[in-house]
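Next come the structures, one after another.
Bear in mind these aren't lab numbers, they're just calculated from the coordinates by the rules spelled out. Nothing here was measured: the structure is a model prediction, and the numbers come from that model.
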Structure I
Amino acid sequence: MKRGGQLGSAVMDTQLARIHRPTGISGPIAPAAAGSRLRTLSATAFTSAIGLATNTTLGFNQWAYTDGSELFFHAGFAARNALSAVRLAEQGAFASPDALEGPVGLFASLGKMEANARIHLFSDTPEILRVYHKPVPVCNFAQAPTIAALQIVHATVPRPEQIARIIIRVPLACARYPGCDAEGPFTQIPQAKMSIQFNVAAALIEGAVTEHNFTRLGDPQRARLIACTTLLADDAFTAAYPTRQGAAVVVLMADGTRHEARLEDVMPADDGTIRTRFRAAVGCALGAARLEEIDTCIEHLERYEDSGALARLLRAGAPNARE
């Protein structure tokens, strides 16, 4: 009965994850709290800001089925709504103090009333410190299987043309997340970045995962590997999710040889990888001179009176723009 209950809860969580994008749901609330603290709002206004921000939560995953661009704006909507909530509360707008945990509040709307019992303020490491940088530039749910594929390549260097079958095992939530179980055809880069099959195939062919992988969406070799790939929801990985997000990849060769790699969880990118990727992207977009200014600003951001200095440096356009 306990196992059945766990699986039932996992199925419900998966259904929620399929429909709602977390960025849209949780995005406005935390920055509203941060903004209220920065503006030194009273306890009542602080609570109202959170309540107002809660009423703006939204973010659907339909984009993943049609390759829409909504996902690029979810974080922006969240930031805008958080600022609006803080300003309204500062001007005296009053919102329900229990907009989160009330009988018809946010938790209830998501079928998560039990979440209220798990909230213990300031009792653990701040959640923001648990945010990790993706080791490869693909969907979060494609991270572990793609890295497993890379481990196979680095250990055995299988010839892609000799691969007969690929089996991928992931948590149920990963397999059912919109766009993750996609076999193509791929016409847009976000489609490919979401697809577990595409990224495993590309990793096995290229031996690396960079933006270059998404320049050949219709590559016949990728299409062949995707066609011989089976994506499965694994019970053990599902039981460990969301605490851990594991994956296993099995590559069967035409001669019967079997290659396998398994990860119990996603491995975050290390500091060196993050900095290297950042410098490459910024240098390409804004030039070497601006890159050094930005790098210096980030390194010593605590010395700046105005954190907006970084935003101005990152602004796209003329390198000398400072307004």
Structure II
Amino acid sequence: MSSFYALIMAGGGGTRLWPLSRRARPKQALMLVGERTMFEHAVDRIAPIFQPEEIFVVTGADQVESLMIQAPELPVGNFLVEPVGRGTAPAIGLGAIHLHRRDPQAVMAVLTADHFIRDVETFRRALLAAAQVAGKGHLVTLGITPSFPSTGFGYILQGERLYEVDGFTVYRAKRFTEKPSAETAFQMVESGLYTWNSGMFIWRVDRILEEISRQMPDLYDVLMQVDAVLGTPAYEPTLARLWPELATQSIDYGVMEGAQDVVVIPVDIGWSDVGNWSSMREILPADADGNVVVGEHLGIDTRNIIVFGGRRLIATIGLEDLIIVDTDDALLVCPVEREQEVREIVRRLQEIRRNDLL
């Protein structure tokens, strides 16, 4: 098989986890599970199958120093710094040209820095199986077996069953559907033909660059200009000059929806994107009253609440279906069913220029 590399995308902000998540402390820097940050978990998960020099990280200048401290085993040159964030398509393209320079036939696993995976052994086996499939020229995505009809995830329709690799079944990916309505999501899950789009992809670097060239020619042109100066003193100035001019685009919209020869491998790995406070229920245990608590909490007649505390006791009486997040400078209290509006709090803080709380 061709050489195999991992590219961890670590540039997100995680505004839906405010007030714990901030610009200076984004989701991947939080210790949500145990005594390791989400980024440290991401590196730990793949360490048994990748050498440190085979793990790359793409991030922003404001986060790179923190990430280097969290993963000192990774070579400094493996941290690829974007001058500004422009979405996952440019970030992946930047990683692809770096790896293409090392090996034009290299297989690249695009992974996330801020997701939770419970079954790491199955995840590793899935990555190794996907690498074999990608070596044939397919663009591979890992599809998550849905556990409920979510309206917050993208869905992938499975087509023809192609073959099996090491116990994993490979299907043609017929269609990508972004964030469907509740009724549509229910029908998709009931059909058994759809998986959630995990945002994790495995492909040869020459294949993804070929797709970027075909579907995103403006991005490809910038990547080729950057590629021409890789390893020279002109690299950083060229990147700083060209990157801000790029349009922001996700790999899903920019490439995957119109890509050729896409396959999906369904996996059941205990995955969560930790996209909001309710997702804490998926990754942390609840007590007998259904309360998920981090920190010190004393509850009377309190059920199904999520408490993320700081240095002080949080006491509750007669509460139900609430989220309470307490930090040194901000306190969030909201009903579970309105947690998507946490982003609106962040937007309003931006409007009133409370940068100290962002």
Structure III
Amino acid sequence: MTLDSRAWLAWAAAIMLPLLLGRNPYMLVALFAIVLAVRAAWSQIAARQFAAWGWFLRLALVVVLISVLFNVLTVHAGETVLVHLSDRLPIIGGALTFNALVFGLLSGLAIFTLVLTGTTVAALLDWSALMRTLPARATPFAVAGSVAWSFLPQSAVAWREIREAQEARGHRIRGPRDLPPLIIPLLAGALERAMTMAESLESRGFGATGTSSQVHGLATALASALAALAAFALASGRLVLGAVAGVIALAGFAFAWRGGTPGVARTRYRTRRWRRADSIMVAGAATSALVTLVRLQTTPAGLHYEPYPVLAAPHVDLVLLFGLALLLAPAFLLPAEVRR
């Protein structure tokens, strides 16, 4: 039995918080190692789920490599020059610096760690149990989100089957012109699955609430927008704006969810128990997030790193690294049968 889905979400939020706040190399490497350690510890339980998300990691790696190359070719800043391209070249003309390469690699590592965290949590979440923990008013959102996430690994399986079938017919990919025989069946299958799912939900009366008011729907929409603003503000270091927007967003969600239920009947065959391991995991995540926010105010160099214009050694914040080490808790909270 895996840990509670809410505990995994708390762990993911604590991992992503420092990744969005800074680019300190020591912090990024520590977080990357933590996610890899947790992923390796749970690989026995979720090997098939991890494999299903493997294509997403490969796609993220390609995006990271492109972003690093783009940063090197377009940001002509820094004192350590690697090569100088002709100034006649548009956009890329000028000095290509080692500073831009370092910043591109650090940003790429942060992006890949974010994707690695998301895929790890997505593979370990119990989506049906997580959906049942949400308020009744958020049921349509939860169903739509779970359906969307479930389509991603299904698309990966469909892509592999289509490719194998085409290879059995002698089809080989030698360039972009050879992709339509693979992409067209993939899109057709995705549309067919979407239509089947829509008909299934429609036959069960999904969305036909009848009691939800426009006021509470508008409150939910505004609260969602404020939550996105709060996340952006925290990621850009504007803590006051992020805190205010977050508080207002929570108040909006509370108002919307207390405005009556949409008449969704829930059935439970078994109630999920909150265990001691879940509490330990959430406590470690909360402590790590608190340490991150405190060190951001007291010692911002532990999170921030700027290789422009001079490439200097990054600051080592041992207190921050110790706080991040608490995120290793899931690696030691494996089920008893796996430990044996």
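Data for the structure
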{"item": "helix-only ellipticity at 222 nm (-39500 (n - 2.57) for each DSSP H run of 4 or more, over all residues; to 500) derived as -22500 - corresponding label from I, II, III", "result": "III"}
{"item": "Source structure (of I, II, III) for Cα extents along the principal axes in Å, for residues 230-285 alone, computed value 50, 32, 23", "result": "II"}
